[in-house]
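Just so it is clear, none of the values below were taken in a lab; they were calculated from the coordinates. This one's a predicted model, so the numbers in the text were calculated from it and none came from an experiment. Cβ atoms are built from the backbone, for glycine too; each structure is taken alone.
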Structure P
Amino acid sequence: MKSKKSLVQLVLLIMCFVLIFSTTACRSTEAPPAEQPAGETEPVVEEPEEKPYKIGIMTGTVSQGEEEYQEAMNQIAKYGDLIVHATYPDNFSTETETTISQVVQMASDPEVKAIVFVQAIPGAAAAIEKVRETRPDMLFVAGVPAEDPPIIAEKADIVLQVDEISMGRTIPELAAQMGAKTFIHYSFPRHLSYATIARRLEIMKETCAELGIELVEVNAPDPTGDAGVSGAQQFITEDVPRQIATYGKDTAFFSTNCAMQEPLIRTIWENGAIYPQQCCPSPYHGYPAGLNIDVSGHEGDVQYMLDQIAIKLKEKGQEGRMSTWGVPINMLMIDAGVRFAIKFAEGEITDPRDTEAFIATLNEASAARGLGNLTVTSFNEDGVDLPNFLMLLAPFYDFSQNTAAAVVEEVEPYKIGIMTGTVSQGEEEYQEAMNQIAKYGDLIVHATYPDNFSTETETTISQVVQMASDPEVKAIVFVQAIPGAAAAIEKVRETRPDMLFVAGVPAEDPPIIAEKADIVLQVDEISMGRTIPELAAQMGAKTFIHYSFPRHLSYATIARRLEIMKETCAELGIELVEVNAPDPTGDAGVSGAQQFITEDVPRQIATYGKDTAFFSTNCAMQEPLIRTIWENGAIYPQQCCPSPYHGYPAGLNIDVSGHEGDVQYMLDQIAIKLKEKGQEGRMSTWGVPINMLMIDAGVRFAIKFAEGEITDPRDTEAFIATLNEASAARGLGNLTVTSFNEDGVDLPNFLMLLAPFYDFSQ
C-alpha cells in the first residue's frame, strides 16, 4: 500500500482529541495437596554487568493528545523510574525551539538510551539532528510525524504513521461485511483539496463499485466556515435521518472531519445505520460523547472504553454495525516503541532500524491487548522508498464478541451469582468477584462463604440457597467449592433444577461433586510432576531440589507428583534431590520452616551450582524460597500453587496496595524485580491466578447459558472454548485441559487444568 506526503494535516486533526492462597484453599500454614510445575530457565550468566538505562517518552499535554499522554502514564506505572516523560508545548507550531530544547534536555541524561516521540510534531527532525551531535547512539522512534516523510525518515530510526490511503479500501470492505448497500461520504471542498483525502475518496469509489455499493458524496458545512462547528454538527444530526429515509438502514456513513464524529455516532446509533470507522480510528474518538459514556476514573483504560461502547451498542442491537480500531493507534505506537527501545538498550536488538524486529514487537504489543497482528507496509510513493517509515493498519474491533455487552441483552432478565471466600480466605477469588462486578454491574450477585467453612457447612448451604432464591439468578459460580458445596447444590436443585453450577477447586470427592455440579474445575496437580521439571530443564537446570516433609508426602497427590518428577528428571538428565524440611505445623513452626529455607538454599547452590531448580510443597515456604533464589541467581519454575500473587509480592517486596485484583500490574512488577537480578528467564509462575480465571470463564459461560447461546450446561467443549477466550483476553495462550479419569472413574465434566507458564523475559 502507498502512503503520501500530506499525511500530516489529517493526522494532526486526529490527535486533537485525543492466592495468595493455594488452589485448594490455603488457609493454614500448610498447602493442601496442590502442586506446581517447577520451571527452569537458561543458565544464568554469572552476575551480568549492570547497564543502567532509561527510555524517554515525548508526548503532548492532555489537552493536545490525551491518548498519548495517558499511555505515557501507563508506561510509567508499568516500568517506574525506567521511563522519563516530557511534554511538548501546546503551541508547538510556533514554539519549535522549545520542543528542540526539551528533547535535547532529555537526551542530556547519559542513561537515556532511546526516545519515543508521539506525536512527532514540527521540530522533531531538528531536535533529533541536534541530539545526534552529541548522542549518535540514541534510538529515536517517531510516531505520527508532521514533517515530510523523507526528512523525518532520514533523522529518526523508526517512523510510524497510520496508512490513511489504504483505508480507502478497508473501510468500504468492512461496511460491506456489515451489510451496507449505500455509502455516504461527508466532506467539504477544503478537505477534498488535500491530496490524502482526495486519493482516499477515489479508492473508496473504486472499492464500492467493486463491492456493488452505491457511494454518495454529500457536501457538509465546513466547521471553519460561517456555520462553525455547531452548524456542521447540527447538519449531521439532521441529514443522517434524511439519508436513512432515502436509502434505508443498510447505509454506511463516513466523514472526513473530527468534529462531526460525535453527532454522526449518536445519530447512527439512534437510527440503526452502519458506521465502520471514524476518520481517526480510536475507541476514544467520538464514542464517549456520542454515546454519553463517562470516562472519568478510567483514563487510559482502553478495555474499559471498549466494554462501555459494547454495552451501549447492545442496547440498540448495533454491536455488529458499528466499529473502530481496537486500540488508539498512538497508544500502541508508544507501547511498541518502549518495548523495542528496551530490547535495544539491553542488546537484544542491535540495529536501531531493524524494521522486522520492530514489526514483531508491534504485534507483540497488539497481542498483549488481545488484538491481532497489524498490517504494516513501508512508505513507497512516486519513486520514494523509505524502508524505516512504517504505515500501519490495526484490526477493526468486533463489538459483537465483547461479552460485556451481555449486560443489556434483550432476553429474560438474569443475574449470575458468584460465591467466594472472604479476603482472608481467598483474596484472589474475592478480587476477581470485584472485577466481575466492575465489569458487569448489577448483573453479578456476590456472597462469601464463612471463614470457618469446615465447621459451618450449614451456613454455606443456606447462603447458596438464599442466592438461588432470586428467580433472576440463573447460574452460580462457586470458587472455591468448599465442603458443603455438593449439599448446597443438591438443596438448590430441589426448587431450581434449571440452575447452572460451575464449581472450581472442589474440596469434596470428585465423583460426588461431579454428580451435583455441571462443570467442575481443578488444577491438574499430577501433570505438574512432568511440566515443572520440563520447564526447569528449559531454564537450564542440572539439579532439582524438592523440599517437603513426611506429613505432606503421605498425601497421595503429592507423593504421586514426586514420583513423576523423579521419572521426568531422570529422562531429562536432571539430578533430583529430596530435602526434608521442617513441617510448619511442627515444633519449629512457620518461622522455623521459613528460616530453614533461607539458610538451606545457599547451601544447595554452593553444592550444586546456580543451575539448580527449587520446588517446595508448602505455601508458607514460597516467600523465603523466592527471595533467596532471586538473591542467589538459581532457578524457580513455579510455586506449589501457581499464581503471580503467591509468594512473589512479599518475597520481592512488591506493594500491591491500590492494585488489588490487577494481575497485569503484578506481572509487570515481578518482571521489573527479576530484571534487576537478571532473573527474568530463570523464575516463573502461571500468567494468571487460576482461581481468578475459573471465575472469569465461569461467568462468561454462565452469560452464554443465560442468553441461550449455550443450551447444555455440561457442554465441556463450549466451556473449554470459553476458558481459552478468558485466557486470551488476559494475553495468555490456551490452557491444557483433560477430564478426570482415575482408577476406572471417568468424569467428563470434571476438567483438569494446566495454564501456560509466564515468560518474564518477554
Structure Q
Amino acid sequence: MQNVRYIIKNIDENTFSSSFVLIDEVMGSAVIKKTDEKTFEVSNIFIKEEYRRFKHGSKILSAAFSEVKKLGGETLFAEAPAELLPFFEKNGFEKCGVTYKKDGARYIKVEKSFVFDGCMWLSFNKELEAAIVKKSFNYTHTHDKNRVYLTVSALGFSEIFVNGKSVSDRLFAPAWSNYNARDLSVLCYPIFDTLTYRVYYERFDITDLLVDGKNTVVFHIGGGWYCQHESRNEGINKYGFLKLCFKITQDGEIIAKSDGDTLFTKSFITRANIYFGETQDLRRGNYDFSTEPTFGEWKKCDEDAAPLSLFRLSNYPEDRVVRKLYPKCIFRRGDYAIYDIGENVAGFPVIRFKDGAALDERCLLRFAEELKSDGSLDFHYSGGRGRMQCEEYIYDGSCKAALHQHFTWHGARYFEVLGEAEVLEYCVAHTDIKKIISFKSSEPVLQWIFDAFIRTQLDNIHCSVPSDCPHRERLGYTGDGQLASRAVMTCFDAEALYRKWLDDIADSQDIFSGHVEHTAPFYGGGGGPGGWGGAMVFVPYNFYEFYGDKTVLEKYYPNMLLYLDYMESHSENSLVVRGEKGGWCLGDWCAPHNKNRLPEPFVNTYFYIRALMCVIEISKILKKDSSVLQERAERIKKAFLEKYFDEKSGTFFGSVEAADAFGFDLGLGNEKTLENIVEKYEKLGEFDTGIFGTYVLIKTLCENGEKKLAKKLLTSNGENSFYNMMKHGATTLWENWDGCDSRNHPMFGAVTEFIVKYFNEVTNY
C-alpha cells in the first residue's frame, strides 16, 4: 500500500503511540507505556476494519519493538483478549498469565523479550550432559567508559569463568523454572494443561576480570533441571538439550556475543544428573578452569531456536556453600569406608585421590540417610536403589586437586567411599537465606523441633524453590510449601525467595481451567486440588501479612479467582470431590501408618472454604466487590455442615483425626466442638493427624486458649510424636511419624510458627 507513513508520537514522558497513516487518515495505532526501567506495555491496539487484511497490526507492533529497543527496553507485554492470542503469538509474544476484565471477559497476559536480540542461541552434541563453551574477544580499558556486563542464559546449570576466574560463587544456577513447553502426557498420569513458561538470565559485572587485549569467557554447562535424560521421577521430565545464549556489553553496546564462532568441547563430566549424581572422567584434562581449558577437540557450536518462553533477570537468592562439616570415618576396610557427616544435610563432599592411586582408578561415592543394623548404608529412606545418589571419579594418574560435584547436591547423613581417595570436607549447600530469629526453650522437645525445622527447611531450598526433600523427589510441592510458608517467613528473611516461588506457582496454573499443578515449577507429582492448589491463594496472602506488599495481592488476584472457579467446577453438591481426571487426591497425607481416615472431599472442601474466605478478605484490601464470593462461601459452608457436622454432639465426621479442628478453624461448629477437641486430645496425648491436620490442630488450640494442651501434644512421648523422631537421633524432620520414608521433610515443621509465637523464652528477637 503506497503513501503509508509510520509515526511514533510522544504522549508524555513515559508513553508514546505507534500508528500508521494513509495520506491524512489514521488507519491504526497502539499505545506503548514505560512501566519500569526495562519494561513496557502495549495497549489500545486499534486497526480500522477495512485495513486489517494488510497485516498492519503486525507492522504497528514491529514499529513499537524498534522504539522499545531504542529506549533500552528488554520486555514488552500486553493484556490480550483470549481470542487474539494467536495474533500475539504470531508476532513473537508468549503467554505469561491470565487476568480478568469487566464482566468476566477473559484476557491473556502476553510478553515479548528483546534481551538477547541479535545473539545466537547455541546448542551442542545432543549426547552431552555437560559441555564447555568458550568465546575470545578483544577489550581495551578506558576510564571514560561504563562497566562491562555479561548477560547470559544457560540451560541447565552453568559455571562461568572470565580469564580463568569465576564470576560468582553461586551454585546450581540459573534459577529453576517452567522453562518451556514439553510433553506432559508421559508423566505418571497425563497432564494436558496450558501452563506459562519463563527462563531466567543472569547479569554479571566482569569489568575487573578483564585485561587489555585478548580475553576469554568460558561456560561450563551441565544438565540441571532442564536436561534430565535419565530421571524418571514421576515420569520422564526432560525439557530439552543444553542451550546457551550470552552477550557482553559496555555502554549498551555489544562487544562480544554468542555467534557462529563460539566453540565447545566435551566436559570432563560425562554424566550430570540432578537425582543420580555425576561421573567425572579426569583423564579428559583441565578440570579447575584456572587456565583456559585445552583438552578435547574444539568445535563450532550449532545454532538453535530460542526457548519459547518469558525471559526474566534472576534477582533471587542463589545457592551457595553456606558452611563446611568434617565427616567422621566410622568404618574402614581396605579402600572401602563409611563416613558420618554428623547431621542430615544437603550438599556434597570434597575428596582427593591418594598418593599411589593408579591411572584409570575409579572412586565411587554413594549416599544415604540411615544405616542398617549391620552398619551398611540403608538407601530406602532417600528413595531406594532406584533413585540412588552417586558420584564417580576416574583418575588421570596425576590430579592432586580437590574434587566435588558441580551440578547437583545430595541429601544424606552418611556416605560410603569405594576407592583410593580421602575425604577433605563436606560442603553444606542450599539457597542462601538468613535466619532472622532466635528461639530458646527449656523444654528439650520444643527446642529440638525448632532446630530440626531450621535445618530441614534450609536443606530443602534449592534454586530458589522450597522443596519436599533434598534427595528423592526434590520438588516444589505446593501442599508442603504453602503449609510451611508462614513458619519460613517467621524464621527467615524469605521475601525474595517467595517472590520467585509465587511466579512458579502462577506459571504452573492452567490459564484456561485454573487448575494449579501439585509442584511448582511443575515437574510431576500429585496432591490434591485443595491443600496443594490452594497455594495460589494462601502463599500470596501470607506474603502480604508478613511483608505488607499489597502489589503481590493485586498481581495474583486474577489467578486466585480462576483457581476458585476451578474448585467450583470440580464440586458435586457444593463439595469438592475430585481434581484432574486420573490425578491423585491425597487429603490429609501422612496420617499415622498412612491410614487417612478423613475423606478427601472433606479436606478439599475445607481448603475451598478457607480459600474463599481468604480471597474475600483480599477483595476488601483491594477494594473489590466480593458479594458473589460471599454468597458462594455461605453455600459451601452450609453443604459442608449438612454433610459432615452433627449438631447434637458438636462433632465433624465423628471426630476422626482432627476433623473437629478443621471445622472449628472455619468458624463452624458450636460450643461443644472445641470441648470435643480438648477432651479427645487430653485423653489421646499424641497426634493422630497428617500433613494438614497437625498444623490445624495446633493452630486451633493455640488461638483458642489451649496452649497447655498444644504444648502437651508437641512434647508428647507417644508413638506419633516429635519426641519419637528426636529419641531416634534425628537431626531433621521426618515425612512420617514412624520414619518409614524420607527423614528430611519440612512439612510437619509448619507448627514452628506457633512454637515461636507462643513458647519462645527469648523475648527480644
Structure R
Amino acid sequence: MSSLESYIHSKLNDEQYAAALHTDTSALILAGAGSGKTRVLTYKIAYLIFGKSIPLSNILAVTFTNKAAKEMKERLIHLSEEIVEQGIAKQWIRMSRNNNRIGTFHSVFLRILKEDIDQTAFGFTNSFGVYDTDEAYSLIKSIMKADNTDKTITPKEVKWYISKLKNEGIDYELYFKRANTPQDNIVAQTYKKYQTQLQIANAMDFDDLLMYPYLMFRQYPKILEKRQTLFQYILVDEAQDTNWIQFELMKQLSKNLPSAASYWAERSGVEISQRWLWEILRSKADPSTRSGWRKLWNITLIWDDFQSIYGRRGALMENFLNVKAVWPDIEIFKLQMNYRSRPHIVQAGSHVIKNNTKQYEKTIVPHREGNDKIVVFNHTDESSEAMNLVEFIAKLKEQNNLTRSDFAILYRTNAQSSPFEQVLIQEGIPYKIFGAFKFFDRKEVKDIVSYLKYITNPRDNVALKRIINIPNRKLGDTTIKKIEDTAIAQEVSMNEVLLAIDALAGPINGPTIERLKDFSKLINYIIEKSEFLTPPDVIKLIISQLNYKEYLLKEEGNNQQAADERYANIGQLINMGQKYEQTGMAELRRLLDEISLLTDAADNSEESIDSIKLMTIHASKWLEFKYVFVGWVEENVFPLGNARLEVKLLEEERRLMYVAITRAQDHLFLSYADSRMQRWQTMYNKVSRFVDEIPDELKKLYSLSENRSMSRPSFDEGDMVKHKLFGIGTIIEIRWDLGIIKFQNASFGVRKVPLKLVESV
C-alpha cells in the first residue's frame, strides 16, 4: 500500500475506500443518505490525479447543482493542498475553482459545444449566446403571433412541448415526420421556425445545451472519438436523477476506446501509451484481433435509488436497475454507513423504504449514537397545526439555546406553506422559503387578490392594470395605455374611462371596445353577487367566471401537475378567508386588510441568516437540519391521492418520504391534522400510511389541541401597544379586531393591525 493509499484509507471507511480506489473498470456506487458520497468522489479524483497520474483535464465530474459542483471543487483544492503539504505527492497539481471539467450537465456540455460546435453544420459558431427562459418564451410568442397561430394552443404550451422534445433528443425534422394532429403540426412548424431564429441569432436555449451535444456525437463520430479519448474517467453524482438525454450522453461518452489499452496489454503483454493507442488501433493492429476485442468503460455512477424523486420531471431510474446491460463489466459498491442522522431516524427511513419493490438492496447503518424517538403530532386542523408547530419550535429554541436556522419545516407541495407563513408573519418570526416565492408573492395569489381589490374599490388603477387582461382578453399594452393616458388627462380613474369607453371609439377600434365592455359587465356582475356572498364564495365566483383553472393549465403549457399546484395556492387563499363568515363588501375588505398587513409584514421582515427554513421536500434534497418538521402527513395529501392508484407513483411518493426523514440530523417531527380544507370543503383524512410503516417503538404520539380565545383582544383607544415588527405605537381607532395604530417609528407611520398581533406596553 502506497503512502497515498494509506492516507486515503485513514480518511475513509472500508466501503468508501474500496469505491474510491477502484479505477480498473466502471463502478456503480450505491450510496445511502448521509453516507459521504461527495467525499468518495473527491478522494477518487485525488487518487486518479496523484496516484494514477491522470491529468485533471482528462477527468469529467458531473453534478446536478451548481452548489454541489462548487463544493466538490473546494474540497478537491483543500485535499490537494493537504496531500502536497504532507509530502505524499512529489509535485503540485494546479487546481482551479474555475475548472470546467467539474460542473452540472448544462455547464459541462456548454463548454464542449463552445469548443466543438464550429466543426458541425448545425448553424452556430463557438461564440453563440444562451437564451434564458423568458427570452426563449418571448421568441416563441413572437413567431406564433406572426403566423397568426390557432389560439387552441398557447405559446407556453408550445414551449413546453419543444422542451420535452429536446430532452428526448428529437429535433424538428424528426418531429415533422411524427406529427399526426393539427396541434402536432403547429408545434412542429413553430419548432422549425424557432430553431431557425436561434441559428440566425447565434443563440441556444437551455435545452439545446444537451440536445446538440447528443446530436453532435451521433452525427460526427470524430468529435465523439475526441471526447471519448479526452475523458478517460467520468464521474456522475446523483445519477438516479438523470433524464433520457442525460443518460444517453453518459452512454455516448463512457464508451471510451482508449481504456482498451489495458486490455491490449493483458492480451499482448505490451504496455501501450495513450498517445499511440489510436495509431495502433488504426494502422498496426491485426484486424482479426481487433474485432475480437470487447470495449471497456470508465464511468463511475453515484446512485441512490432510495432518493429517486424526479420521475415526473423525466428521471429514468429504471435504466439503472440493470446497468450491466449498458456497462457489462461494471463493479457495484455500497456505501451503507449513515454519518448524518441519529439511529431512530436512520431506522425509520429504512423501515419506510423497504416497502418499495424496485430498488437495490442496501442496509443503512447509523454511525451516530442515541435512543430518541420520532415525535408524531396530531392536530385538529391546519390552523392549529401551524400555530402549534411554530410555538413548539419557539420553545425548543429558547430551552436549548438554538438558532432558528436549526429548524426546517417541510411539506409536499408549495401551497402547503401558506398556514405556516401566516403564523410566522403574525408572530414576527423571520423565515425563508427555499425554491419558491413566498405565498403572497405567487402570481396566481396576486391575480385573485387584485380582483378582490378592484371589486371593492373600482378606483384602484394598479389592480385594474393587473387584471384587465387576465385571462387573455386580447387587450394589448397600447389599448391599456390609451385608457390610462385618458384617465390622467381627465383626472379620473381608469374605471370611469371604461364606463364611458364609447368616447374612445376613435383611438380604440370597435372589437376592442366590445371586449372592454365585456370586462366591465363581468366586473359589475361579480360586484352585484359579492354583496350576498362570504369572502371565500366571492373568490370561488371569480375563478369560476374567469375559467381560471383552465387559464392556469394554458399558462403551464398543459402541464396538469404544475397547474394543479398553482390552483392549490388559490385553495389556500380561500381557506384563509373561511373565518370571515359575513356577507358583503365590508367583510371582503376585512379580509383584504389582513392580506395587506401580512404581505407588508412579510416584505418588512428580514430574511436573515437566523431564520426558520420552509421548503417542499423536493427542494430539501441536498440539505440537512438538526430539527426537521414534516407537515401535512396524511393519506390523500402525502402520498397524493392519485398515487394510491398506481404502484410506480406510490413508490416515488414513498421515496419522497424517505428523503424527508433523512434530512433530519438529530430530531424528526411528523405532523398530521384530523381535518383540512381541501378543494374548498372540509376533508377528514387519516394519518399517512408512511407513518404507520414506522414501527411503534421508534415513535411517540403527541395530541395537541388549540386552546385560544377567538374573542377580540381587550384594548381601548389611546392605549400604548407594541408590535414585534413595527415597535411601539398608540391606538387611534378600533374596528372590531383591527386597530388603527400610529407607530413611533416614522417609517411605519399609521397602520391597520390585527389587535391579536400587539401587546400592551
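Quick look at the values:
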read-out: Read-out FRET efficiency 1/(1 + (r/R0)^6) of positions 389 and 749 (r between Cβ atoms, R0 = 35 Å, to 0.05), computed value 0.95, structure in P, Q, R; value: Q
read-out: Which entry (P, Q, R) yields the derived value 85, 69, 39 for Cα extents along the principal axes in Å; value: P
